[in-house]
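Please treat every number below as a calculation from the coordinates, not as lab data. As the structure is a prediction and not an experimental result, all values here were calculated from the model. Cβ atoms are built from the backbone, for glycine too; each structure is taken alone.
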Structure P
Amino acid sequence: MDRTQLADFLRTRREALQPEDVGLPRGPRRRTRGLRREEVAALCGMSTDYYARVEQQRGPIPSEAMLAALARGLHLSLDERDHLFRMAGHNTPGRRPGTDHVSPGMMRILDRLADTPAQVISTIAETLVQTRLAVALLGDETVYTGLDRSLVYRWFTHPHARRIYPEADHPAHSRIFTSELRTAYSRHGADSRVAEVVDALREESEEFTALWSAHEIGVRREGDRKRIQHPDLGVLELQCQILYDADQTQALLVYTATPGSESHDKLQLLSVVGERSSQR
């Protein structure tokens, strides 16, 4: 671990980011060049004391999970992320399709959606990062590990995962998830994270196995509408807009409602209701 270079790199990246780059108000009295340490810590999901000690060359060797959080919070490019890992004494993560790293451009868009439910997902429906209102609407979907990180896997193996949608919509979602997984499988091949999920589901779910055997491709919802079942607000009828990154391995999902509708009023209540617990 090169403490001096690591600390200097973090400081320069912090000072290069402006509040508006990450969706924060600048405020009339700001004198700090770039972001404050406490702002970076909040963006990375760590304590201010921990971040400050690393930047001041006093902290422990950051784990790979902490480094990934720093790369995301500081909006690092892949090259910058790799440099960060090397300075901390770790091997650089692979750049295979389906990497967990969210591009700086995608993060900049997400940061500007602080008042909107939005999240970035991988090609196998692993939620990589969410806005606060997305957590309030859907639950914290970033807490899972292993195969459970994939919503598709949870959908077919954990009944609680289905509570997010009205029961009448379950058959359609099962077909859509299977179709999307088959498309991802054809793109990434048998030696991929997609194949790992497919193989596990064929062992564990008769429903998935039957749908997989049907070879349905391109199954889509009617329009962009999606119904979400919230434990406090009931059913919300939302539009789900999707923006894909350049290599089609990650997608930004943004949930909105028609102004003046009952669902639009319910969305405004999300910040009052608070965060929804994850569907375990």
Structure Q
Amino acid sequence: MTDERAVKRAVKAASLGNAMEWFDFGIYAYLAGTIGRVFFPSGNETVQLLSSFATFAVAFLVRPLGGMVFGPMGDKIGRKKVLALTMILMAIGTAAIGMLPSYAAVGFWAPLLLILFRLLQGFSTGGEYGGASTFIAEYAPDRRRGYFGSFLELGTLAGYTGAAALVVALTAWLGSDTMDAWGWRIPFLVAGPLGIVGIYLRLKLDDTPAYLKLGEGNVHVSDAANHVETTARGDLAKIFRHQWRPLVLCIALVGAYNITDYMLLSYMP
């Protein structure tokens, strides 16, 4: 049994925070052409764009690492603290990109630093999505977990839509030349104040009932989390041995809609 008002408050905060994280992530996608011209020296626009998208893709390489680090951390210190931490890391990574010097100013250090902060963004996102979905799942009543969990994806697309709207508005207002000169920095720098709002929203929440109940028991939370982590390793091996067919199906489905999603929302614009 759960308090429905508490559930709705938790879902709103998690979804809004997720929207802010993906707003930061989406900005890069919609400024890929500009970033290519600013950070990569080739005079060929196609090469610049592909270099920019290759840097965009780097963030996905470390997302599983973020999940592996922040998932167990959430079991030990609570979801709320971890979600606030991922928000801080994303805000730092995004705002830092907005302050980077161009290739013309510092040479190869510019794309190198860009890749570094994209890795930080990807690492943060790996902990954000798994942590936020677990946060909602632990708050939601059993029979409505899918319904409440769907608001997380709504937050993701809202963040992407907000990023697209801001980039379109700035490009229409400033023009392409001014965007290449300094206007591209504005959406990245907006991430700082948004991150502060997101952190405030998340720290105002109570941790999940499941985590608080565990903390009230005779077992220390960290000890219980270590036990869960050890058990999870065994369960993971069982999944690969006995549930590989649905696992492959899940990977194929997620791959199919993500390829479509990024083709429509990132590459085609």
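Could you figure out which one of P, Q the value -12500 for helix-only ellipticity at 222 nm (-39500 (n - 2.57) for each DSSP H run of 4 or more, over all residues; to 500) was computed from? Source structure: P.
Here the criterion is mean count of other Cβ atoms within 10 Å over residues 73-80, and among P, Q the highest value is seen for Q. Comparing distance in nm of label points 7 Å out along Cα→Cβ at positions 17 and 153 across structures P, Q, the highest figure is found for P.
Out of P, Q, choose the structure whose coordinates give relative contact order in percent (Cα under 8 Å, 6 or more apart) equal to 32 when calculated. Checking each candidate, the match is Q.
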